[in-house]
1. Identify the structure, out of I, II, III, from whose coordinates distance in nm of label points 7 Å out along Cα→Cβ at positions 5 and 29 was calculated to give 3.4.
2. I have -0.24, -1.38 for log10 I(q)/I(0) by the Debye sum over Cα atoms at q = 0.09, 0.21 Å⁻¹, calculated from one of the structures I, II, III. Which structure is it?
3. Compute mean projected area of the Cα convex hull in nm², for residues 21-68 alone for each of I, II, III and report the one that scores greatest.
Structure I
Amino acid sequence: MPATSDAIRMVTLAFTGPTLVVGWYLASHAQTSPSGGFQGGVVLATAFTLIYLAGQFIAFKRLSPIHFIDSVEAVAAGSFAVVGVAALGLGAAYLANVLPLGSSPGAVNSSGTIALISFFVGVEVSAAFVLIIGELLEQTLVIREGGR
């Protein structure tokens, strides 16, 4: 496989930071835009994919160790469930808003539990996509090297 050109490496690495910022913005501002945790999580995972596209599989694997990313995914999924169970414990429906709404419409703190739920969904989806992408890339390398 030919080496990645310097131009591609420079462009993909230059887009990694802004991609992370956009992903976090989408995941944390679900109440003000037609986005949410899922879309933000996919964009966050794209930042990791850009690192791979820059020709740095080793850097991708270093930034996304399987045990750590798997733990992050589990904690985020569990936290989502805790938000729902907390509502049940307070006598409301599962995932019902039990937090006070902020005084500034459109602000992150005006969404009650939506911001929390979107954050946990974004982290969980991002971790899941990074795990899937990492496994697919690793399997591709194994096949290219002739192993099964």
Structure II
Amino acid sequence: MRLADGRCSIDLTILRYEYPGHQPREPKDWDANWLIISGRVEDDSRSWSFRDPCLTTWEAAELLTFLNRRTFTPGDQIEFTEPNLALAVAHVTDHAIALEITLRAEAAPPEATHDTRWGDGETLTVIMDLANIHEATSEWAVNLASFPVR
């Protein structure tokens, strides 16, 4: 899934289950449902990538639902069990949305200080046309379909 404007971009891809051979022992077995997420981030002056088990299958589905809505309100936000990724709606017009995407822990840029990496993180703002958001969510839905809740 690509979230991008002319200034920065964040590409997220589900690579695999963290424990591909793990058989669930109960409904929503955490160990069976962690996903390895690959991220590639670029802004005006730098780029970095990360690969980390930072979303569960159900959190990846929640991200899809969050971005696939037809209406957004400034202040709407989504965070996950692992602090690596968070999204918040900063501003909305009839045709566009400003998303604040916060990257922490393993997803933070390599040059991030300890306090940034493990504290507030690095926040990038991406302004996207709503049609492009829905195109990105279509890509995420296809990617997610290969990784059902186990």
Structure III
Amino acid sequence: MPRSLCDITVPPRLTEKLLVAGKELHVRLEDKTLNKSFQHCWVSVDGEEVLSVSREWHSGRDIPQVVALQSELDVGSLRGEDDFQYGERGAVKRVVCRHPRQEDWSLFVITQVRGSQEPTVSEIKRFTATYAKAVEKSKQCDR
């Protein structure tokens, strides 16, 4: 089990709760922009993508608007507060950055369960909260 997912340290015990059993684990970082505004971390087990964790900067968007952009998440199935919503297939959390890119920009962490695994909502919530806390301390947050 990896100790980090795409340069973000997260305890393996939290990650393993969101994965399916298998023989081969592969982690891949996809950076959709040159300025690291949309970084997607894909986790595959035995060749099947089972988890994605994204770090995305958005201007003027709130959690429901960010959720609406995600293929595995349904706004109506999530619960939580304004800055952290979670459900059976994933979560979205706003990251508190000391020096955001611009005043109206926010960094979000998005967890999406894509495989046949069925982690509990509390496992998804705990993983996402821990991952977001680590992102707060990363270079991506301190721009």
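Coordinate-derived values only; no laboratory data. Computed from a predicted model, the values in this text were never measured in an experiment. Cβ atoms are built from the backbone, for glycine too; each structure is taken alone.
1. Working: I: 3.4; II: 4.4; III: 1.5.
Computed on structure I.
2. Values: I: -0.36, -1.23; II: -0.28, -1.40; III: -0.24, -1.38.
Derived from III, not from the others.
3. Working: I: 3.7; II: 4.5; III: 4.2.
Once mean projected area of the Cα convex hull in nm², for residues 21-68 alone is tallied for I, II, III, the winner is II.
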